[in-house]
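Novice: Scrolling down, you'll hit the structures one after another.
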Structure P
Amino acid sequence: MGDADDEYVYDEATGEWRPASEMAAAAAQAADVRDASGNVLKDGDSVTLIKNLKVKGAGQTLKQGTVIRSIRLTDNPEEIDCRHDTIKGLVLRTEFVRKR
C-alpha cells in the first residue's frame, strides 16, 4: 500500500502538505551554495576573499585576495566554515568569497 506518488510531506514554510518529489526537488535546488560570482561551491573547495573583512572577536582583518582552502558547507547556504592559520572556527558569508 502506498506509492511514491502518494507520499506527502508537511512544508513548515508554507504550512501545506506537498508531494515528496516536489519537496525533494526544491531542497536540491536550494542546496546549491554559490559564491559572489554565482559559481557552485562544494566541500573542499578553495576560495578567495573579494574584500577586506574585519573578524569579530579576533581583532584581525583578513585582506582581499586571501586564499581560504578546504571549505566546508553548512546548513545555511549563505555561510561556509573555513580554516585559517590564525583564526579557529571561522565562518564566512558566501557573498564575500569567489571560488578559485
Structure Q
Amino acid sequence: MAMSTLLVVASAFSALNAVLLATLTAVWVRNYRTFRTPMTAGLVAFSLVMLLENVTALYFFFSTNMLYSGDPVVHQAVAALRGLQFVALVFLTWVTLK
C-alpha cells in the first residue's frame, strides 16, 4: 500500500525537522562545552529527544507505510502538526544562529 500524499508531506516535514534539530544540537553542544550551564544542557537534551522522535517517525513512515491510522483526517492532522513543528523549529533555529 502506497503512502498517502499527506503522509509523504508529513515525512518530508519530519526529515526537515531532523535537519534543523541536528543543527540546533550541534550549536547547543558547542555552547555547553563553552559555558557548562544547566540551560544549555537542557537545550541539548530537548533537541536530542525531539531528534529521536522525528527519526523514529521517519522509520515508521517508511517501514510500515504509516505510523498513524489509515483515516485521511488523521493523515491531515499529522501533516499539519509536523508542519507546525517545522515552523517552530525554523524560528528557534533562526534565533539560535543569529
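Novice: Given that P(r) over Cα pairs in 10 Å bins from 0, in percent, derived from a single structure, equals 14, 38, 21, 17, 9, 2, 0, which label among P, Q identifies that structure? Display every interim value, and only then the final one.
Specialist: Details: P: 14, 38, 21, 17, 9, 2, 0; Q: 17, 43, 25, 13, 3.
Traced to structure P.
Novice: State the single structure among P, Q that was used to calculate helix-only ellipticity at 222 nm (-39500 (n - 2.57) for each DSSP H run of 4 or more, over all residues; to 500), giving -3500.
Specialist: Values: P: -3500; Q: -30500.
Computing helix-only ellipticity at 222 nm (-39500 (n - 2.57) for each DSSP H run of 4 or more, over all residues; to 500) on every structure in P, Q gives -3500 only for P.
Novice: Supply the structure label, taken from P, Q, corresponding to relative contact order in percent (Cα under 8 Å, 6 or more apart) with the calculated value 46.
Specialist: Values: P: 24; Q: 46.
Label of the originating structure: Q.
Novice: Still on this structure, I have one more. 3.8 is what came out when mean projected area of the Cα convex hull in nm², for residues 13-68 alone was calculated for one structure; which of P, Q is it? Intermediate values should be presented prior to the final figure.
Specialist: Values: P: 6.4; Q: 3.8.
Source structure for this number: Q.
Each value in this text was obtained by applying a stated rule to the coordinates, not by laboratory testing. Not measured: the values here are computed from a predicted model.
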